[in-house]
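Next up: the structures, one after another.
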Structure I
Amino acid sequence: MSWPGTGRGKRADLTVVAVPFYFAAMGAEYLVQRRRLARGGAPAAGDYEWRDTLASLAMGTGSLAVPLVVPRLLAPLTPGKGRYGRALLAGALGAVAVTTAADAVVRRAARPGGPEAEAGPDAAGAPSRTLRRARRVASVGGVAAVMAGGLAVTTSWAAHLTPERLWRRRLLPSLGTGPLALALAVVGWDFLYYWNHRYMHESRYLWAMHVVHHSSERYNLSTALRQPVADALTASLPYGALCLAGLAPELVATARGVNLLYQFWIHTEAVGRLGPTEEVLNTPSHHRVHHGSNRQYLDRNHGSILILWDRLFGTFEREDERVVYGLTTNVDTFHPARIASHEYAAMVRDVAGSTGWAERLGYLVRGPGWTPTRGTAGTAPT
């Protein structure tokens, strides 16, 4: 999850500083696996597979590089700030109007007693030309409205909720930069992370970004680096909100680094259960559950450092049956671009085939796997 530089007092990004540690830890895990196999152990889902590992490393590299470029590209499109912001809003509203009109034509033409019913289909038995055209307009216009409107919302959200902006509007006095303030920042970040992570599993437009991290059918330390690259296309609870409580932006940025570093080591099968620690902290056992596609494991254990949030809010599950990693229907590719885009492409297809705004918005904000006829059934299949 990307985090912009904090401007004044900027500290080194802990997740970048730790890159040598990532590779050293993966090397050690690989040697442990080799030793196990040499002693006659059975292959496991945690073993490294070079195509899968390369895909994870490519996604990890992209998650560091893309945030350096995308904000600059999107800045001119930000409503209220960029030179093309008004044009983006106008385009979104225009697409909404055209699509709504086309929907009305389709409904009027197709209803009993309407023009379509009176005139009947054409000679080939297909819908009339007017109805076909209206459907095409609604399909293209719906996609354009959703894409332009979504971009307007997400760029505005990011621009107006930066840590610096919220720090200037803080509600409480500064808590300083000591150990207690840092501890509060870490716990605060962890709490917001739980809800953002949970929403990523419960709302499709967030899942489309997060699904990248769940796409591997392997589970080892390289999986931790399989990070999304489309953060800029989402709007989640702002971690900068911690600044309103008197926590300085540089502390919040450090809390982010601590949080992500902690998440790295729990992506492994090499560590079993850890006794009483399991009651408080997120552990490899708990996070294996989170990555499981087993029915009992879907959408469970969203915490990062603390598993207490899951216990408090009803999303906790212990590791019981053998975990099957990946998605309920896997993408069957190691191509990073396909991994990053496949759910967005599926959303576009669903929106394009929708027949009204309730359906279009449902495909975006309702749970993954939602359809107008059967609602949401667990985590998205892709």
Structure II
Amino acid sequence: MLYYIILTQVCGLKCIYCMNEPNPRVMPIHLEVDVEKIRRFISRDPEAVICFYGGDPSMRGDLVRLIMDRVPAKHYVIQTNGVMLHRLGDSYIRRFDTILLSIDGGREVTDYYRGRGVYDKVLDRARYVRSVGFRGDLVARMAVSSKTDIYREVTHLLFLDGLFSHVHWQLDVLWDYPPMQRYSDFDSWLERYNEGVSRLVRLWIREMENGNVLGIAPFKGLMWSMLTGERRRYLRCGSGIDAFAIATDGRILACPIAPEFRFNVVGHIDRDLPENLPGRAVVGEPCRSCSYFDLCGGRCLFTNKTMFWGEDGFHKVCRTVFHLIDELERIRPRVVELVREGIVSLGDIKYPPYTNSVEIIP
């Protein structure tokens, strides 16, 4: 299973779409759980994947290094804004299997959302991790909001000096109330977003015809399922099934983003065992009755449970997933031909190779 370890609530940035506000009433600001307890808990799982999470976990490099040295795992992953990443040390950087750097596209949109100069800092860190010998999966993890042209931003990152192995994105939707507050005309934005996704799908298949499978994470994950007949009747991020978070006070969460919600707290490392956790938090309706559920898996546990935008807003966002799946289904026969002809292989398309915190469904 994948174990997020929340090291701190603190982050050095103030992104306009982020609602992270460190609050000791929700949980301690920094990890207070003894690392030996974490080791005993996770060591029961021989397939453990550890993902360092925050806030920005690289602000607690001391804990990152300590846990990597004392808690064995099959893979190590970190989600970070990158600003402090270089302070972890070259040898620890090389030990990661996946590094997810938060960057929202080109300089203009990234700096608009995340602060002036952030784009250049993140690229500097991306070049740094490559320069010190990191050969793993370097993921550009985008947040997509009102200023985003999805085609422009994704292609910018895909073709940026070959730095990033994969690009993934999450939509700035359904988290806040009142709804759609960062959009002047959400319906029109959705139309432009869907048009951009269609353009990306056309680019993806053109490149594939030349033997190049672009690392667009949502496309790869969904197409793998389409080609193999895999049905994912649970969240693709794994929340509540094969992915859990250890909060700073030792509580076990189905999803790392919502320690304050009762539905999300499924145990405690002092009282529970990893093998007893799966299924304690699962998505409900309307997802489970949806005809796209076998491929989508429910999109997001938090939004399914909270419905901050109401059913109408929820279904508007669902239509972006339907559009993505329909567009990929349209090219699926051609992908089958390309695999049969040996131009690409199934292995080129499979993603992720292990549960690495990439949610797949935007």
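See the values below:
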read-out	value
Read-out helix-only ellipticity at 222 nm (-39500 (n - 2.57) for each DSSP H run of 4 or more, over all residues; to 500), computed value -11500, structure in I, II	II
When FRET efficiency 1/(1 + (r/R0)^6) of positions 104 and 224 (r between Cβ atoms, R0 = 30 Å, to 0.05) is computed for each of I, II, the largest belongs to	II
Answer label among I, II for the case where mean count of other Cβ atoms within 10 Å over residues 48-55, calculated from the coordinates, equals 23.9	II
When FRET efficiency 1/(1 + (r/R0)^6) of positions 136 and 272 (r between Cβ atoms, R0 = 30 Å, to 0.05) is computed for each of I, II, the largest belongs to	II
Which entry (I, II) yields the derived value 23.0 for Kirkwood radius over Cα pairs in Å	I
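Read the figures in this text as sums done on the coordinates, not as results from a lab. The shown structure was predicted, so the numbers you read here are calculated from the model rather than taken from an experiment. Cβ atoms are built from the backbone, for glycine too; each structure is taken alone.
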